[in-house]
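Have a look at these structures, which come just after this line.
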Structure I
């Protein structure tokens, strides 16, 4: 097992990684911006290094500053968490070139999966189903229109280099396509430095299913179940659960096998997630993308399988076998996670501020991964995620009951908070039935008739 680890991230995920590393006896190094100096992850690490001002480009995305911190503290390895530099192949290569261990997949796999068009083509060649779409970038609005006409409206217009729900729009006709193409291309050039655009069939009623994979040190790729991620706002997840209430055993076996093939196709190592769209009407799966990192929602998988995915990541990076028998994995119960964000519960607009009260729920089967505490300030510099609330029950009904109690017992005063949305969701018959799709939040926010 490696002996020292620099965590190149912040907030709850940095705290989460540091907790597992310290349990394993690994010396931990936090890097932080000026804005984050008072957050818990900084205090909980064995060492902490200030790497720059609040602007992420000058701190958490500053690869030179992070590598300098690793050298100065004698770190043996770097864990990137999620976001920031976690899917940056150039940074992963730089880590390795500097003689450090990269806790993640190899740069080649990151590169292969980082471009949505290239990833689609690789998956199709590996026998993984992909939605009808372009195999090359649409270089002009006319090319996009020609592709959309062949695919059939409505279509999704996507930034090929995008991720995290950014750089996506739906077009229902030719005029809408031209307008959205220009917007997405411009956004992609500004944000990702790559204006390549993908046109893909849009499914109005679809579920978002993803599979947790692990590429083990011995070369095997295994799947640790699926997660249902269909409660979203602006194409970004708010709630995740496992097992998915949508799948039959045969469908589950099909999507897990496809995810393993996806990982094998790129020689995947470490933790990753294969994201799919599931069309309930036709019972079909389509590859969406592969996230070459640990996901925000990994705790629900940990709950039902009884594994620590961060520990498994560290073991794989160290060349060690997993703590479990891959042939004897079994799901126990049902787990649900909600993302507690500093945003208003109606329009989901960010609302940072100083936290005057922070009371976390407790109880059997209740877990909180928090990046903040009372007396701290949520700044506008980063994502609005403050904490993740995870519950584990004997079955879905038990998990829903535990989640209702836990949401009611979670008190945050100061910044805006989306906890009232989860109270509303847990009273929503569509969600509680398990028969919901990615349009559920939009339907909940439609003006009431009459």
Structure II
């Protein structure tokens, strides 16, 4: 019997706001302007499902970028991700327009309670018939902390220690109901088997939760778990809990190294690396000719403003650059305090400076600019060539970010997907009804989450 060829995953990187993760996208002349309406998201959802994308995934923050200059005015005036709708509600608008497309949403382990998150995502999964994923984040900065009544954001590794325990509670609550607990027999009057509905009685360092959860299991068992941690601690967390990781690869060479490293960490955690997917974020500019694609790339890049970079860097690093001279190096203590360790480390590595300046962060990170990360630009064949090269040794698929909305996704669906299908690299039909079917992930067995408790306990003790 011939083996089914390995196929890549395609994920649309969404934002429930006025722009994609590339701020300049809202300024693009062909981008739609009705992002506060359900029709905006439903148009995108139908395009993605027609192209057989795995899922649309919503990134999120719990505050608008207001750390630069301790003010939100520039952010609002320039549309720098200042609108942030609740992505779980937007997700349901997209679900109503589709039947197979997976739908993922970000939710923080730092500012919500485990029972709330467990119930919310279990309900979403039931209402979409098993198409939901949860992107697990620990949040970033003091602005988010202040919106939830805290004076400052928790330290990086402490956030992940809490997140480990948070995951034990959520996944434990998801297992409250066994698969065959429901009876619903009107004649006997028996609704469910109480012997198959269980309390959790979790009592940890950070959280307590009695249970049971009030939501039975869904068609896919429980939502797919997504994660995007790129620091050493973040990758250790992902190796234990995530099923699909969103990566940030500045180059194919670095991507190959990180891909091999993280797959190895997953194996060390006692999991099957083949059931753990890694997808780097890339931008795709595709047109019928290479010259047309280059013109489109130049137009998209011209939509960026310098203020975009400053506002977004301050947001993710939890540092107000307005307090420093542009070429003033950061001290060791100041660098240790930044929120996003992996971005800090990339800037240090790229500049070769142990103590980079504000200028170094702006220029080396590319944050807010179009060329922040890989750009696959050219004809359908040229773009597919690059995707195939990366797919062979550095990833299991791609998170596609948009230069214009919904045009980027329409271009990929019309031009790139047929070329990938012709090469046998991407599906022509969905293989089943749930997101796990689409991703080729098994339905989690009751109690499978317990394999992670020893690992998380070791890390907290260390």
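What follows is calculated from the coordinates using simple rules that are stated; it is not laboratory data. What you are looking at is a predicted structure, and each value in this text was computed from that prediction instead of being measured. Cβ atoms are built from the backbone, for glycine too; each structure is taken alone.
Work out the source of 14 here, i.e. which of I, II gives that when relative contact order in percent (Cα under 8 Å, 6 or more apart) is computed. The correct label is I. Tell me which structure, out of I, II, gives 0.85 once FRET efficiency 1/(1 + (r/R0)^6) of positions 67 and 235 (r between Cβ atoms, R0 = 35 Å, to 0.05) is calculated. Of the structures listed, the value fits II. Of the structures labelled I, II, one was used to calculate distance in nm of label points 7 Å out along Cα→Cβ at positions 267 and 363, giving 4.9. Name it. Answer for the origin of the read-out: I. Have a look at I, II and say which one yields 2.7 for distance in nm of label points 7 Å out along Cα→Cβ at positions 123 and 299, as calculated. It traces back to I. I have 4.9 for distance in nm of label points 7 Å out along Cα→Cβ at positions 51 and 331, calculated from one of the structures I, II. Which structure is it? The read-out comes from structure II. One of I, II was used to compute log10 I(q)/I(0) by the Debye sum over Cα atoms at q = 0.07, 0.11, 0.12, 0.16 Å⁻¹, for residues 147-386 alone, and the answer was -0.37, -0.80, -0.91, -1.25. Which one was it? For log10 I(q)/I(0) by the Debye sum over Cα atoms at q = 0.07, 0.11, 0.12, 0.16 Å⁻¹, for residues 147-386 alone, the value -0.37, -0.80, -0.91, -1.25 is produced by structure II. If distance in nm of label points 7 Å out along Cα→Cβ at positions 27 and 283 comes out at 5.8 when worked out from the coordinates, which of I, II was used? Label of the originating structure: I.
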